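What follows draws every value from the coordinates through simple rules; no lab data is involved. Model, not experiment: these values are computed from the prediction. Cβ atoms are built from the backbone, for glycine too; each structure is taken alone.
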Structure I
Amino acid sequence: MNSNISLPGLEAFIITKSFELEGTHQLHVELEREPHACPDCGELTNKVHDYRMQKIKHTKLFCREVVIFYRKRRYGCGECGKRFYENNPLVNRYQRQSQEFNQALGVELIHGKSFKDVAARFGTSPTTVMRRFDEVCGSMLEETRELPEIIAIDEYKGDAGGEKYQTIIADPVERRPLDILPDRKKETLKEYLRKYGDKVKVVVMDMSQSFKAAVDQALGGPIIVADRFHFCRYIYWAMEKVRRKEQNFFDDYDRKKCKRMKHVFYKKPENLRENQNWYLNYYLKKSNYLKTAYQLKEAFRLWFETAKAEGTEALKAIKDRLYQYYDLVKASQVDEFEKAIETLQNWQKQIMNSFAFDLHNGYIEGINNQTKVIKRNAFGFRRFDRFRLKVLLHHQYKNVNLRVA
């Protein structure tokens, strides 16, 4: 019988049979006979040598598994004797899955949880899915051949390809990942930046000496911007060290209670509830050293919030207030904070750049969170190339819900 509807990928075919067998919908199809050019001599021929039946797996129709039996026509050239199959839009040579199947599989491989999960939903093996991922998805990725003027660099724990950590490079302005490196070694990053970083002028990064050395050596000393989260946490780490040390001098009940209520030392005072404010004052009264540390933490928070609000308009005032904070810490004689400001002083130029350019690594940290989810859903990736491809394609096509042509 002839088809009275157009099915995806089968518009050019004649459907001769259509029935359901053991939960699988089977379609028998063939193409109209028409002259074909011989691939050897180029002569047109309409002579059919024989027919062969090819079984092809297709995408689901109406939530049913579909198998297509394609009656494939083989022509014989009357001039040179060459035998060849007819051209068809259904399946590529040496394939057992239709082009529509591979396209749908490509999209699902990007958005799906794992290879095993996608294989179960498409009714095929994980090995086939991984092979299709390498073939189909590799051509879908838009590789970065030249880095923009502003880039962000960070590391994440990927456990792929025999390395514990990988390095991700992103565009913090356009908010898109650019590339992922197989490890976090200085030489790997330096080689990559030398190859693709001719235009790079500004680099946003955490306070890693290894990254800083690689960037300086590869790019000839560009502007480095220290990520705000990473330099702020040195102050909060100092506060945490003081709390842990001082609570050991409390009685057993207050020591345990202080540990449970540690969040009150880090929240803004105006955001504390009445009972939280009571506990904060109670423990600050029990230790002058803890109280001084808390005051230093609050002084830094006020400096940071003021600096963010003023931004590029008052860089000199921001720097002057930072020097005043250094003096305040030195006068307090709180060892933990004195060590913290030593780090801030070593990175002061990069810290000031974060306010001068209003840049940070917030976007790339968000990418890292999504990457960890992808890794957990798949129970990890052994091969780095597949992990890299999966992550980059996820971000390139995360807003695409249709099939990829």
Structure II
Amino acid sequence: MYRQPAYGGRWLFILLGLLVLLCLGTVYSWSIFRKPLETELGIGASESLLPYTVALVFYATLMPITGFVIPRWGSRRVLALGGSLVGLGYGLASFAPSIGWIALCYGVIAGSGVGIAYGVPMAVAARWFPDRKGLAVGSTIIGFGLSPLLTAPLANCLIEALGARPTLLILGILFAAVILGIATQLRFPPPDWIPSPSFPRKSTDSPDHPLPASRRSLPLLRNPSFYGLWICYAIGTLIGLSAIGISGPVGEELIGLDPTAAANSVALFAIFNGLSRPLFGWLADRLHPHQVTTGSYGLILLACGLMLLPPQGSLLAYWVTFSLLWFCLGGWLAMAPALTLRLFDPERYAQNYGIVFTAYGVGALVGTMIAGQIRDRLGSYSYTFYGMAALAVVGIWVANAFLKEKRKLTRQGSHK
């Protein structure tokens, strides 16, 4: 039986996947480009959010499709295609004459590339770590969350030195080179591979799975657990992606930071976005689904309260608020795949998570559009925090009404 690479050598695939997602996660740094483009093109907040919104929608749309393609094409081909589109989209956006063309190049082309490539490192990690799936996936997607920690200051420095357009071109070339290089190495293990001769084969009634095998074997769209998870994921990402899209502008407009300080703040928030992923992945493997999701929404309520209560305009409140909001978004990007592995057939993880991930697309589209509209119509981003708090309350209700009920079914099923 095939047992290579060695037990410890498989961690190389985590590192390679992390680097891929580090490149792809630059989409979270779009707020750094907004002010320069608003000045250059004479556009408002809603228009400058358009490329980011379109990118997130296409990213989430292509993700489910790719989940069905990866097993047929293989990880290398899919990743190479995604990396090529990312580089092409960034490069074409650097020459685009209007915000509409930028949305087409950056949003549609680069966003599609992100959606195609995103699922590959996670699927590879889950296959190489059948004994630590939650930890492996959570560790891999650290790269996506920590990306702005490196790319936001890098992009800001390049923008100040060269301008927004050359920066897009440079980043496109860099990302395409890195992803295409890694695509030659990232692969699935052979079908009969196991991490070690002593690797334990878990029974279908393992406590790692909160539902009995009969429930997990249901088609995804007929499984009641899917709808509770989908709604909670959509709410969590709607709030988090809205926060990411307005992080820089809120710092400049409400707190009075200069662009460099705002960019550095985004880098700080990215640390929390990345660190939350292995933590929430670990918690999602050990706590009831409704407990970990309710905890996330509770942190969101705390964050919104800090920005709504006086003294408004506090730098400390700004840092804590957006650190928590980015932290919770990163948590959802770890909780959702971890809960998908636990609640549904793990052999169809790539396909199942692709469908669950459509919740991310809904959150991206609705959240970023509403955030820009609130700013343009009401004159301040501060009103968005009322909506975030209300959605968090709804999320707590959904989690306890649906995900908690699934645990009751588990206990009932265990006595049959």
task = Work out which structure the value 18.2 belongs to, where mean count of other Cβ atoms within 10 Å over residues 42-49 was derived from one of I, II.
result = II
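Can you tell which of I, II yields -0.94, -1.27 when log10 I(q)/I(0) by the Debye sum over Cα atoms at q = 0.11, 0.15 Å⁻¹ is derived from it?
On the way: I: -0.94, -1.27; II: -0.77, -1.38.
Derived from the structure labelled I.
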query = helix-only ellipticity at 222 nm (-39500 (n - 2.57) for each DSSP H run of 4 or more, over all residues; to 500) was computed and gave -24500; which structure, I, II, did it come from?
reply = II
request  = Supply the structure label, taken from I, II, corresponding to semi-axes √(5λ) of the Cα gyration tensor in Å, for residues 298-393 alone with the calculated value 31, 16, 9.
outcome  = II
inquiry  = If relative contact order in percent (Cα under 8 Å, 6 or more apart) computes to 25, which of I, II did it come from?
reply    = II
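Could you figure out which one of I, II the value 0.55 for FRET efficiency 1/(1 + (r/R0)^6) of positions 130 and 234 (r between Cβ atoms, R0 = 30 Å, to 0.05) was computed from? Numbers along the way, then the final one.
Working: I: 0.10; II: 0.55.
Going label by label, the one that fits is II.
For which of the structures I, II does the calculation of distance in nm of label points 7 Å out along Cα→Cβ at positions 162 and 370 return 3.8? Can you show the working numbers first?
Numbers: I: 3.1; II: 3.8.
Working through the options, I get structure II.
With FRET efficiency 1/(1 + (r/R0)^6) of positions 10 and 34 (r between Cβ atoms, R0 = 41 Å, to 0.05) derived from the coordinates and found to be 0.55, which of I, II does the value describe? Before the final figure, lay out the partial values.
Numbers: I: 1.00; II: 0.55.
Source structure: II.
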